Structure I
Amino acid sequence: MINGVECEPYLTADHRIMLERPKEIIVGIKILMKALGVQNAIIGIEDNKQDAIELFQKLLKSESGISVEALEVQYPQGGEKQLIQALLNREVPSGGLPSDVGVIVHNVGTTHAIYQAVQKNKPLIERVVTVTGKSVKQPSNFLVRIGTPVIDLLIAAGGVPEDTGKIVSGGPMMGKAIADLDVPVAKGTSGILLIPKDEASRAEVYNCLHCGKCIEACPMGLEPYRLLLMSKKGSTQRAKEEHILDCIECGSCSFVCPSNRPILDYIRLGKTQIRKEKKV
């Protein structure tokens with residue numbers, strides 16, 4: 001299964017790769033199919049990228065075993081477990097992997113990198129990075145060498161706007177704030193998002209209303225408000241029993257919380273605590 005679903009709002013790097021390197025992606029898919037010994041592959045693309053869907057459908061008319069599926073736009077459908085559910089209606093078990101339900105998932109960027117490695121003998125030394133934001137002068141996708149300082153990308157996009165309150169590596173939901181603009185682009189850097197000051201500050205936090213909105217929003221069927229409390233109290237064993245490690249950190253719980261509680265922050269803390277305990 002090839003993931004052509006953009007993981008977060010604002011980011012368009014995968015969309016750009018699909019439009020500019022479709023033939024190379026298809027060759028990468030064939031290489032993967034050969035390596036895995038499978039006969040069928042599905043490219044999942046959300047239907048707001050109609051140009052990419054039509055392009056792949058046109059190129060795959062004479063190909064067998066590779067199909068394109070249009071999906072409704074729904075965050076966080078870019079997660080591999082959610083993509084498998086959407087395309088095949090198969091549920092990856094708690095603590096399991098896609099291979100447990102007979103699926104291997106690769107992103108379009110990874111698939112293109114596989115093509116370059118096999119056909120061009122080229123290691124992973126560069127990637128496409130989206131640089132965007134409401135006030136960015138020239139929002140763009142840049143093909144950059146891994147190790148390029150973030151400040152260089154911002155300069156290429158027209159500089160840092162005066163109203164910038166926060167610079168995030170990644171998207172608005174799962175990304176993390178950057179404190180130093182000299183940090184390098186890494187292989188997992190999908191985008192650089194500049195958020196205005198009026199949207200960057202956190203709202204006042206209130207007590208939990210027990211409204212259940214975070215439960216309704218969680219794509220993994222967890223109870224985020226309980227995981228927050230367990231992580232806050234250091235009850236790592238209970239959090240583990242409540243499947244905190246299944247959290248994909250999509251941020252939907254924090255986004256819908258009417259009390260503005262930092263649910264995802266505490267869940268990340270709890271997961272970190274559990275991983276530290278494993279190493280001891």
Structure II
Amino acid sequence: MSKITPLAKITVIGVGLIGGSFAKGLKEAGLVKTVFGFGKRELNLQKAVELGVIDAYSTDLQTAVQDSDLIMLSVPLSVMEGMMQEMKPYLKEGVIITDAGSAKGSVIQAAQAVFGMLPARFVPGHPIAGKEKSGVEAADAELFVAHRVILTPTEQTDTSAVVLVTQLWQALGANVESMSARHHDEIFAATSHLPHLLAFSLVDMLNEHQELGNVFPYTAGGFRDFTRIASSDATMWRDISVENSTAIVKWLKEYQASLSQLTEMVEKQDSQGLQQLFLGAKQARDKHIKN
């Protein structure tokens with residue numbers, strides 16, 4: 001990887017776990033002279049300065065983004081377009097805009113709506129990393145080490161912008177891949193969004209069935225492992241469900257079909273069919289997923 005010239009200023013909009021970890025990592029790697037934070041909650045921004053996550057902050061967006069070389073949007077998907085619209089008048093020419101949203105098609109559509117055309121130095125991204133804890137207090141410069149970051153540049157995206165964003169993520173220890181936004185949204189609808197929705201739905205279903213009483217004290221490790229993600233942020237997953245609805249609905253229907261098939265096999269006590277299904281799933285997981 002070629003040596004990166006440190007950026008004079010970057011702005012992180014949304015200084016939480018992901019945005020804060022991105023900022024802190026770049027600061028500690030010496031790849032930016034000034035990290036500026038923006039948000040609505042001043043106490044959170046003050047805490048970010050105290051923790052060394054950012055160098056300075058403002059609750060005024062113009063102050064935060066003016067003269068910035070790179071802007072990281074680490075905000076809920078539902079506010080991406082509004083934030084782009086608000087910062088648009090204050091952007092310097094040539095600024096790189098990137099993001100950390102979990103659905104890429106909607107972010108690209110937001111940029112198209114705001115700018116009229118996709119900016120040449122707009123590099124949509126999605127870091128595949130997280131923690132049980134959230135907020136700036138959980139920011140970790142090593143959060144992205146050995147984790148994937150997916151970039152979904154458009155046909156209009158300038159190659160040099162993609163190269164720089166790639167290098168920044170790699171400097172944080174991430175494994176960077178590029179793919180189309182549509183392919184990204186399909187993959188994560190099936191492998192991330194669907195499991196989260198299933199976990200939310202299962203916990204809600206059991207909570208609603210009063211004839212069972214409070215079943216949760218009797219749950220064992222398997223239930224807790226599967227439903228752990230149902231404690232994820234409700235607002236974030238509401239936004240993901242709305243913004244990536246087409247792909248998610250496709251895989252919900254695929255899962256419904258699989259459930260119908262499974263229901264029929266259980267009803268018929270089809271031991272051979274069940275054995276084949278369970279064995280095939282076990283072999284696939286053991287082959288492709290390493291614990």
Structure III
Amino acid sequence: MTKAIARYSPESTNPEVAAFARALVERAGPKSVGRAKALLFAAARLGSFAASVGLELRSEVVLCDSVIERFIIVRTPHLSPAMRRTLRSNLRALASALGEHHSPAPVPLPRERAKAPYSPAEIEAYLALAKAQPTPARRMRLSGLIALGAGAGLMGADLRGVCGTDVVARSGGVVVKVKGGRARVVPVLARYHHALAASARFAGTRYVTGGFSPSRRNVTAGLVASVAGGSDLPALDTGRLRVTWLVTCAEMLGLGAFMDAAGITCSQRLGDLVAHLPRVEEGRAVSLLGAAS
């Protein structure tokens with residue numbers, strides 16, 4: 001190991017920088033020749049950068065987080081993302097091995113988990129509860145809330161801004177025209193067509209979930225709080241209604257099978273993949289996302 005480190009002297013590297021890299025890696029004590037070469041490669045390039053900007057070649061100066069990050073930003077844009085990540089990881093490992101990490105390591109933060117979807121039986125119970133409300137307005141608004149949430153995945157401003165006239169039968173199904181910053185047309189799952197159509201007819205040009213302004217707040221909370229009965233059911237939550245829709249659509253599209261086959265366990269890159277797909281016309285979207293469920 002020591003011989004492999006001592007022999008390191010690439011022609012493209014300043015002799016002083018090469019000596020600096022050898023000294024750092026010798027002190028770090030890598031366990032294999034391959035690891036030693038990887039650390040030498042990273043240390044030499046960081047040393048060359050440090051020397052070019054007038055920094056003293058001492059580990060406590062060069063191996064600080066700010067210098068490493070500046071090196072990665074300034075000197076490695078031409079490298080592949082994987083190579084840049086590897087370089088930074090090796091330099092941080094070298095700094096850690098030499099006790100030169102001056103900044104505390106980032107505190108791991110808990111990952112927010114998706115809410116649990118409602119079961120089909122719970123959805124049926126909510127729809128039955130809506131039909132049992134004491135006034136027509138409560139019946140129609142609660143039915144509309146459930147249908148827009150579990151049948152079209154709407155929540156928040158998207159949900160509050162839906163008027164009865166935004167619910168339209170076309171393209172072989174029922175769609176909701178969502179207004180606002182994320183304007184779009186959403187196919188409604190067939191299971192909720194009848195309930196949503198009835199609520200939309202009742203609302204007309206007014207808002208399906210009630211109220212008089214699209215900027216109104218706590219409308220859904222007030223609507224849920226006014227529900228008569230249903231004490232044996234879990235709390236009605238628009239976030240869980242949306243997750244119910246998401247899970248239903250994912251199952252219909254075979255998303256689980258796709259991710260299993262692709263070996264994907266996280267959705268981080270799905271957005272990047274979708275950016276390369278052609279836009280789906282409305283009729284096709286309705287046939288895919290408006291089926292019975």
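Comparing distance in nm of label points 7 Å out along Cα→Cβ at positions 15 and 39 across I, II, III, which structure shows the greatest value?
Sorting by distance in nm of label points 7 Å out along Cα→Cβ at positions 15 and 39 in descending order puts I first.
Starting from the value 6, 24, 31, 27, 10, 1: which structure in I, II, III was P(r) over Cα pairs in 10 Å bins from 0, in percent calculated from?
Only structure I yields this read-out.
From I, II, III, which structure was distance in nm of label points 7 Å out along Cα→Cβ at positions 7 and 199 = 3.0 calculated on?
II
For Cα extents along the principal axes in Å, for residues 23-86 alone, the calculated result is 31, 25, 16, so let me know which of I, II, III that is.
I
Which structure, out of I, II, III, was FRET efficiency 1/(1 + (r/R0)^6) of positions 71 and 119 (r between Cβ atoms, R0 = 25 Å, to 0.05) derived from, given a value of 1.00?
Derived from the structure labelled II.
Bear in mind these aren't lab numbers, they're just calculated from the coordinates by the rules spelled out. All values derive from a computational prediction rather than experimental measurement. Cβ atoms are built from the backbone, for glycine too; each structure is taken alone.
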